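Values in this text are rule-based calculations from the coordinates and carry no lab data. The structure presented is a predicted model; accordingly, all values stated were derived computationally and were not measured. Cβ atoms are built from the backbone, for glycine too; each structure is taken alone.
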Structure P
Amino acid sequence: MELSVINIGNSKGIRLSKTILEKYNIQDKIELILEKDFIVLKPKTEPRKGWEKAFKKMHENNDDLLLIDDVFEDENFEEWN
């Protein structure tokens with residue numbers, strides 16, 4: 001695929017089509033990787049983005065309670081000594 005380099009203020013840049021942005025899930029940021037003889041553009045992902053807010057909401061709704069006890073009544077800890 002051939003792209004034109006365009007002027008953007010005092011800099012230069014390229015435009016990516018909506019199709020490419022959607023196909024590779026490019027949102028707000030990309031990672032630029034400089035390799036020998038080429039440049040790689042990679043979507044910048046934040047895999048745990050929003051987890052803190054989600055966990056806080058779970059706690060407020062009491063959805064973070066244990067489903068089973070972490071210690072059973074008949075558990076014998078002496079055998080681990």
Structure Q
Amino acid sequence: MVEKSFIYDLCGLKCPLVLLKARKKRRLLPDNITLVILSDDPLAPLDIANYCQHNNYDFKKRLENHIHHLFIIPRQNT
């Protein structure tokens with residue numbers, strides 16, 4: 001099964017703008033879409049992880065070429 005995702009480039013923005021824009025975009029996307037945030041803000045992984053924990057999303061992160069790839073993953077209903 002191929003996972004559907006939306007990549008949202010927020011490089012150049014600092015938190016709280018990264019978190020605020022990510023929250024707004026997450027609300028606009030269908031429930032089955034993973035939101036991938038690209039950010040160069042060093043605090044973004046902490047803010048997005050906290051958001052995911054409090055809003056019942058899974059979270060993964062990856063660092064590539066000094067850019068954080070932050071995955072807001074909808075939880076599957078089992």
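Calculated for structures P, Q, FRET efficiency 1/(1 + (r/R0)^6) of positions 11 and 51 (r between Cβ atoms, R0 = 35 Å, to 0.05) is largest in Q. Thinking of P, Q, which structure, once percent of Cα pairs over 19 Å apart is computed, gives back 27? Label of the originating structure: Q.
With FRET efficiency 1/(1 + (r/R0)^6) of positions 3 and 19 (r between Cβ atoms, R0 = 25 Å, to 0.05) coming out at 0.65, pick the structure among P, Q it was computed from. Corresponding structure: Q. Match the computed value 32 of relative contact order in percent (Cα under 8 Å, 6 or more apart) to one of the structures P, Q, and report its label. Only structure Q yields this read-out.
Among candidates P, Q, the computation of mean count of other Cβ atoms within 10 Å over residues 43-50 that gave 9.6 used structure P. Quick one: helix-only ellipticity at 222 nm (-39500 (n - 2.57) for each DSSP H run of 4 or more, over all residues; to 500) came out at -5500 when computed from one of P, Q, so which one is it? Going through each structure in turn, the value belongs to P.
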